[in-house]
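*Asks:* Pasting the structures here.
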Structure 1
Amino acid sequence: MLVHSSPQILRFTSFHMMEIDCAVSKRSILEVRLNDLPEDWRGQQHYKQLKEIGDKWYKEQKALILKVPSAIIPEEFNFIINTKHPQFEEKVMLDQSKEFNWDPRLSV
């Protein structure tokens, strides 16, 4: 998130950190694997192609969660939840939400 932000956004925007509970099985998670992506998929030239993968997943609503490789930390993954999926309200629960402030040194 921080990689895609400007210092002004961090200083003048309100953020919240949410803790959620997802009671889902592996069948509810669609994984995008590295070998499904172009070799240099982190480059800007593939933005449209990567967006199309996410758009298709969102519209088809076959899986509640999309697991994608992190473009920032190669060993990690991001999990994207489709809030329009029919199981969203049943399977995803908000445990808590609280205001989050970035360390001011990050916005210098």
Structure 2
Amino acid sequence: MNKHSDLPRLEREAQFLQALAHPVRLRILDFLGEEEKCGCEIEPHINLDKSTISRHLQILKRAGVLLARKEGVRVLYKIDDRRIMNLRRRVGELITARVQRDLASLGARHR
């Protein structure tokens, strides 16, 4: 396989992962969960100014993490695919396992 033929796919994958790689965006995803919510609900929960939240929402939308639809003057957001939250859970499990492994390794050194 030509290594250059994978480049567009890899760029999309990198953009997707970069969109997830920010604490504010992870907080937004946690807040949305399985529900569709108005952008106006996100601001008080995240406790950042509207322009900052809007910028993060746009990054998540561009990467295909969020869907948005207008309802009158409101913009409603939801996570595009529940597998995104499954991916986040798996990453959390991986981090927990690594921390436990590192702690066990430290404990073994001090014996």
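We did not get these values from a lab; they are worked out from the coordinates using the rules stated. Note that the coordinates shown come from a computational prediction; the quantities given were computed from them, not determined experimentally. Cβ atoms are built from the backbone, for glycine too; each structure is taken alone.
*Asks:* A value of 158 was computed for volume of the Cα convex hull per residue in Å³; which of 1, 2 is the source structure? Write down the numbers at each step before the final one.
*Replies:* Details: 1: 141; 2: 158.
Here the read-out was taken from 2.
*Asks:* 25 is what came out when relative contact order in percent (Cα under 8 Å, 6 or more apart) was calculated for one structure; which of 1, 2 is it?
*Replies:* Answer by label: 2.
*Asks:* 1, 2: which one has helix-only ellipticity at 222 nm (-39500 (n - 2.57) for each DSSP H run of 4 or more, over all residues; to 500), as calculated, at -21000? Mind showing how you got there, number by number?
*Replies:* On the way: 1: -6000; 2: -21000.
The read-out comes from structure 2.
*Asks:* Using distance in nm of label points 7 Å out along Cα→Cβ at positions 37 and 85, single out the structure from 1, 2 with the greatest value.
*Replies:* 1
*Asks:* A follow-up question, please. Suppose you compute distance in nm of label points 7 Å out along Cα→Cβ at positions 29 and 77 for every structure in 1, 2: which one lands on 0.4?
*Replies:* 1
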